[in-house]
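Structures are listed in the sections that come next.
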Structure P
Amino acid sequence: MLAHGRSRVERAPLSSLFTEYLARESALGSGRSAGDGCRRVSVGVARLPPLESAARDAEAIAAALAGDEDVLILLREGDAPLPAAAEICARAFGEDVRLAALLGDEQCCGGGTAYPLLRPGWSDDLFRHAFDPGSAVVVRAEAARRAGGPRGEAGPAALFDLLLRLHADPGAVRQIPRILVRRGGPSVPESQALRETIERSHREVLAAWIGRSGDVAQVTRGLAAGTRRIRRPLRPGLRVAAIVPTRDGGTFLSRCVASLVTLPEPRPDVVLVDNGSRDEETLTLLASFEREGRAQVLRRPGPFNFSALMNAAAREVDADLLLFLNDDTEARSPEAVSALCEEAVRPDVAAAGGLLLYPDGRIQHAGLVTGMGIVAGHLYKGMEREGPSWFVSPLVAREVGAVDGACFMVRRDLFLRLGGFDEAGLPVSFSDVDFCLRARQEGFRIMYTPFAEFLHVETATRDPEMDPREIRLMERRWGHVLARDPYYHSGLTLCSETARPDPWRRAGVQAARAR
């Protein structure tokens, strides 16, 4: 669908993309001039101690807030603001009086190579799960003072604690897709004991904030270093139906069902939607599943229409949550289903998807990016599970633009209320993306969680060919929003699912914003 610098981005060595991106970012300067309605704000730089002494952050922040500057760029020792940083911040805070804090991109150095650290658009969940105390943060001094300023009892998590209080007001804290700071050192201290102290402090501060907000949750270690996980209790008796379409799924189907029926509670009821299987092995399996009570089988022969099959099953089953699963998937962790439930039961979440891995351990799905490739693409596809150094880790739960129907959980009542999948216009492809976009249009969020881990032998049991009519429908219906995924980054390519930096797309997007 889109082809921003395809050959250059996909063929160029990463090191050259990094160099070109950083050069073009510097050339952008501060961007467009402030409008007439932009308030004048003064911007200063305040130094925080090195991470080894982060326990003194509250003292340093308090001293900075006692000054006269309207806005403060908080930097660690050794970090330096880029030349245009002050003007970028002055314009952002001058144009938006509600803005209390700003987080930007950074220039880092690893292995002797300078590279951009690009962050997706603002996500409350990503912030809570993965805020890095080494990050450069810009705060409005008056807003920080009104929030009570830094608290010494938060220790090395004082900055995180302050931002948690500020972000309670929607839109008060956000991300800006500009490099503001050049990091002068590592983002984590060398001492393992000190790292653990800092991480524990951040978990404790987050747990206290959740308690004050009236929510009930437990905060534990995340999968990636320095990250956190929020565990939400599930009510007893939660009913989950795993709906699996199949046609001659055979061995793949057998493995899928076996992985689901041995899961702990909330163990899903398995509902197999047979779309006209003829293979003797599959027919025998279906009969044995029914006889042994391991699965309910709904027989729906006829031309393959994924959307119609899933809608029919959703209307027929009796469950609180629906988990649509491909028959070539396998649950790989005991909490594969419960982790999805923890996200899908949240009132403001419409759908949740998990981490899907190829048999060799590489990533198949860690969230979809709308506008990538044809309609939407799989972020990090084919990469190792740790992901790239220049973008958010796939091992962190966060909001995404859409999730794949191969592993898609949704509340049954909400699914039916929003009309289910589009069986008339999108019988085979993109109904998952379309549903997510419709849900987001209604104010709901889409969540990805790496704690729901599945194996996926992608398209093992179905031809992956796409229908041009479905592509055209999606472009007509959503063309105005597809290429503006709020949880991606304008400096990353839409042509490669490995999220490579794209200096040429970045320059084009920035030029359009300046007009």
Structure Q
Amino acid sequence: MSNKQEVQTAVKLLLQNGFRLSPASLPILMQTSSPLVLVNKFLEQSGTGEGKVIGMAEILETVKVLSVAPSVQATTIDQRIPSEVQYSSVLRTPSSQLQGLHNFESQLEVTWEPVFSGKRLSDISDFTFYFKNRYEKLSKIIRGKRKSSSITHIRKLASLKERDEVIVIGMVTSKQFPASGGGIIELEDPYSETVLSVVVSKKDESLVNQFLMVMDDTVIGIEGKVINEERIAATALIMPDIPRNYHAKTADVPVHAAFLSDIHIGSKGFLSKPFERFIKFLNGEYGNSKIQKLGLQTKYVMFAGDVVDGVGIFPNQEDELSILDVREQYNTFASFLEKIPEDVSIVVIPGNHDHVRPAEPQPVIEAIYAPELHGLQNVTMLPNPSQVSLHGVRALLYHCTSLPDILNHLPGLKTEKPSEVMVKMLQARHLAPVWGSRTPIAPEPEDSLVIDSIPDIFHGGHIHINDMALYNGVRILNSGTMQSQTSYQKALNIVPTPGEVLVVNLMDLTPNLLKLM
């Protein structure tokens, strides 16, 4: 966002909250390099203005910055703004929607959770059933995007003529894209022993780029022309994807939900202060009047895994633990949650640090390890992944352990933008498409990592970086953490965003960002 756009947004935000900026103050605001941050901090302290005309002097005084003359350079203004102003919370819910009351009845419903067979891996047939189920689920979605009668199984290509137009659906087994351009993707389906080679012409650069972003083991559809019974020339790629015209469901009242993950209680790096501030926020005891009202109107809290640091997760972990017993870690987490109002509904799913099997889907954290947590009446314990309805808004919760695998598999993605990786999951309609990488996947009879039902909110974690996006109507959230930078992250130059919490207005899926450090 340019400085001009930021100033326009800041002025609009003031108007939405009942303040009019005096004409003489506009040039001064334009000289600051962070006008939106400054205005957000002012609104946190001031609430609503009811039509009041304000100048820059009042804004700066409110955020405890000395008044400045119009001639002062922007850099000088920023030097006079304390660091907590530059990194303040961003509240987007209009003040008119904040009643400051816990007056909404909880409407939490578990809409989907994985089914666990309890079966141990016995032979290769378990993998066959798993991948066949993945193919069937995703091919059904793709068939919904095209006329089923025009889709051909790979084995039937032998009956077609050269240059016949065809649509096939298959699972990607390999990709070859040489530097000289173009490429070949190999596909399989459960109904043929033939491996189909899909030729992507280097003349179609856009199509090449699309295929470059397809992951192994993804089920895709391809439009093309027959070369022979084992080869086709691709003309279009069909991903399972989220429909572009998808309209997310919203609540009919301005109730809010908070999304967190990666608390890591038990770690020496656990940051208790921002977590305590978050609990005060839910009790209406933190921040200015607007933040307090927002806290009292937050009815749901979602934890997407790694609520504790665990034990034995990586070599020499005990050197980084403040609590060495996993039961005590969960007990400590429960003691924090006890301070949250009882009418706030809480959901907890596991992550790779929690005391469950590492293979996904992961079952519920068992009561034998977390009895106090299971004993809290307002806490619902669910597997990873799971989907819940919050006042009619469907939220898919997944820890996102597969994020590093996808980052390593596709070009151009960045660790600091986890929402872009989550978009790739939505496009593939699968939470962990790549088999055999670092994310362990259990070969259950049903592939529970397929995104069957389209969520309105897709919430993940794992990478410790707060990020958000909107993709085809789906609100994507990746929560930050309540843990300081680990030695592992430092070695990889990963900079986490601790103490940041996303609080979504379920009436329009607009996210508010709380910065609690």
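The numbers here are math on the coordinates, done by the rules we state, and not lab data. A quick note: this is a predicted structure, and the numbers were derived from the prediction, not measured. Cβ atoms are built from the backbone, for glycine too; each structure is taken alone.
Where is FRET efficiency 1/(1 + (r/R0)^6) of positions 314 and 362 (r between Cβ atoms, R0 = 25 Å, to 0.05) largest, in which of P, Q?
Once FRET efficiency 1/(1 + (r/R0)^6) of positions 314 and 362 (r between Cβ atoms, R0 = 25 Å, to 0.05) is tallied for P, Q, the winner is Q.
When mean projected area of the Cα convex hull in nm² is compared over structures P, Q, which one is greatest?
Going through P, Q one by one, mean projected area of the Cα convex hull in nm² peaks for structure Q.
When mean count of other Cβ atoms within 10 Å over residues 434-441 is compared over structures P, Q, which one is greatest?
P
P, Q: which one has Rg/Rh (Cα atoms, Kirkwood Rh), for residues 218-369 alone, as calculated, at 0.98?
Clearly, the read-out refers to P.
From which structure (P, Q) was helix-only ellipticity at 222 nm (-39500 (n - 2.57) for each DSSP H run of 4 or more, over all residues; to 500) calculated, if the value obtained is -10000?
The correct label is P.
Among the shown structures P, Q, from which was the value 0.75 of FRET efficiency 1/(1 + (r/R0)^6) of positions 338 and 506 (r between Cβ atoms, R0 = 30 Å, to 0.05) calculated?
Matching structure: Q.
Supply the structure label, taken from P, Q, corresponding to distance in nm of label points 7 Å out along Cα→Cβ at positions 170 and 346 with the calculated value 1.4.
The read-out comes from structure P.
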